[in-house]
Structure P
Amino acid sequence: MQSHPALWRDPATHLTRTTPDEPVLYLSPQVLQDTAQRFQRGFGGLVTYAVKANDRAEVLANLVNAGVSAFDVASPVEMIAVRTACPQATLHYNNPVRSEAEIAAGIEMGVTSWSIDEAGELAKLCAVPKEAEIAVRFALPVPGAAYDFGDKFGAAPDQAVELLRQVAATGHVPALCFHPGTQCEDAAAWHSYIHAAAQIAARAGVRIARLNVGGGFAANRTGIAPDLEAVFEVIHRAVADAFGTAAPDLICEPGRAMVAEAFTLASRIKALRAGGRTVFLNDGIYGRLTDLRDMGLTRRVEVIGPNGRVRTGSALARVVYGPTCDSLDRLPDGLELPDTSAVGDYVLFHGMGAYSVAMGTAFNGYGACAVVTVDRLSADSGTAG
């Protein structure tokens, strides 16, 4: 059952009937729920949602309706958002650096799983109930992701061995966790991490209750959808090989891959300059397109006219600016748009559910962005030259 059911058939229908002059994010509840169920069918362990990717109420509600009951939260604000959507939800607090006030809030909100990557952070958790799980987060110099999280979080394996022993000594439930890095497109990263986890547990002499294999699952940025099932298969094969009969229960915490596909962003062309090679949009890196600055351009873009018809023509690489007065408000160069694109057209960026809402600002007064629910996200209302 969908929460916040669709109001419009598709983005093109909404755009032609309302001609919005501000950016619009289109949400397909069906796509979101289908993705959640795909993870739950294929992963074979506990699927939690990383709330940081998109914490909107309709996202959380649809995930709950799809059967997601556990959430990875990184702050008390995210805890409150989850509790509002699902009072009985399971909370995992895997941001390993916390203030005393944040720890107190987590205890009050009933967090059942915590992570640490340093002895000082473990000492802060002395008031956490003994039945709670504490996972040691470790990091490896493993390639395969768009960017690595190991520079900020994660103990080296030798340190993780000692930390795991200390967790077991506290009487809390011992576990291990890792994150292979965002937009990880190489399943070998999980293989390396899982085998390292088994070695850490063996060296520590601790049988871990669970292994959290992180997020990092890739979203579709090129038009060729990542094979999530192939990654799941690598994970389960690696666990069986590395742990044997002592295999722990598994957890994953997808964020980007869970929510990205459920949203499409429509941004309007405000101006064309330099023979059409420079484009000004009504959204940019201070708004919903900020993730493109770090992740690079997506190929999943199309242009539709105010009449709802898809623009065709030869692809022309553009310089694209956002609407603010800051010259840094510029996408990576080379976004390809049809040479028939015109002022007033809408540029549709597909797969924009992750971090578009979460990281957008209201800088220069350009923060407004409606979220509209639709039955489907394709703009298939015909073509135009």
Structure Q
Amino acid sequence: MKTWTKYLLALLVLMLVGVAFYFKVYIPKSTYQTVSPLRTALKVQVFGIGNVDAKEIYTISAQTGGRLTNILSDEGLWVKKGDLLATVDAVDLPNLLQEARATLEKAKYETLAAKKEVQSLIAQKELLKTTYERYEKLYKQKYAAKVEFDKATADLQIIEAQIAASHEHINASQAEILRVQKNIEALQEKLSRLNIYAPVNGYVISKDAQISQTVLPAQSILKLVDTKTVWVKAYIDEQISSTLRVGQKVDITLRSKSDTILSGTLERIWAISDALTQERQVSISFDTLPIPFYINEQAQVAITTERFENILTIQAAHLVIKDEKNGVWIVQNSTAHFQELDIIGRSGELVGVKSGVDEKTKILVPDAKKKPLSEGMRIHL
């Protein structure tokens, strides 16, 4: 009797353990949450990382070397086209220009004096010509001595030579005027090169020299960016770049403003890919430039390649790959069934589905803490 009692008690314990296992372990392990697809708007986007850059960055430098006497702008300041940015020491150029101008005035006065002298000599020539003609007539009539006629002839020739010499003097003075004018223009050009002006409206992104520093020609003093050309240079994996088109809208997130999405436009797809990283470079302009902006700041871009206003979507986390096919686990007759999906786009956490499920489909949510889903596996909801 005691033996049967022991067996019955053991059997009862086993039954209780089995029931507890079934309700406490088996059922929870095979119980899954379900979700259904939703219809919503979907932006299919291609993602990339890059840096803030600009198409036009100007290096402001002196055309001639020298000591900087002034720098009238600084990093972080706005300038307008034509603003004076810096000046270089003119050394003795102003004195040379003043001397050249004095030489020009002297040459002008000499030219004027020579012209006055010519006028005077011409008047004298008319008088001497009259005297010559009178003596010539008297000499022919034997009323004047040859010596008097010869003197009248010599006086006329001398005055003509003086007039010719004065004309040459005028020509020489005029040539001197031209030479000095060219010299003045050259000095003025040199002086103008010592004043450095802003070539465009822009923003100073760096100051590379200091007042009293001696700079060489073409050495950077300031760097100026044309804000109309500020853009993001980003890199996109070649495998996902085939849908990129100039003009597509872009969401830009700067590292310094990670909670703000800025809008932009795809401006350029560069023709040469990086052979090492197998990435394609794109340039994206800002629809509204953030102020302030920082050249070389890291930026994330999401290029919208397609947009759907009313499409069936599922969570990307619920998507699984089985036998190299995209699909989801669904509930079919209280069992798990792998359903292949026709996917037409993906954006972040959402996947757009063309066919395979509908709004009534119950999609199983995979859970790493539960039994792995398999075809025909009984499911508890």
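Out of P, Q, choose the structure whose coordinates give FRET efficiency 1/(1 + (r/R0)^6) of positions 108 and 212 (r between Cβ atoms, R0 = 41 Å, to 0.05) equal to 0.55 when calculated. Here the read-out was taken from Q. From P, Q, which structure was FRET efficiency 1/(1 + (r/R0)^6) of positions 116 and 300 (r between Cβ atoms, R0 = 41 Å, to 0.05) = 0.60 calculated on? Answer by label: P. Comparison across structures P, Q (criterion: Cα Rg over 2.2 N^0.38 Å) gives the highest value for Q.
Check the numbers for Kirkwood radius over Cα pairs in Å, for residues 140-323 alone across P, Q and tell me which is largest. Please report the intermediate quantities before stating the final value.
Working: P: 19.3; Q: 25.1.
Largest calculated value belongs to Q.
Ranked by distance in nm of label points 7 Å out along Cα→Cβ at positions 172 and 276, structures P, Q are led by Q, which has the greatest value.
Ranked by distance in nm of label points 7 Å out along Cα→Cβ at positions 100 and 260, structures P, Q are led by Q, which has the greatest value. With relative contact order in percent (Cα under 8 Å, 6 or more apart) coming out at 28, pick the structure among P, Q it was computed from. It was calculated from structure Q.
Have a look at P, Q and say which one yields -11000 for helix-only ellipticity at 222 nm (-39500 (n - 2.57) for each DSSP H run of 4 or more, over all residues; to 500), as calculated. Source structure: Q.
Bear in mind these aren't lab numbers, they're just calculated from the coordinates by the rules spelled out. What you see is a predicted model; the values in this text were computed from it and never measured. Cβ atoms are built from the backbone, for glycine too; each structure is taken alone.
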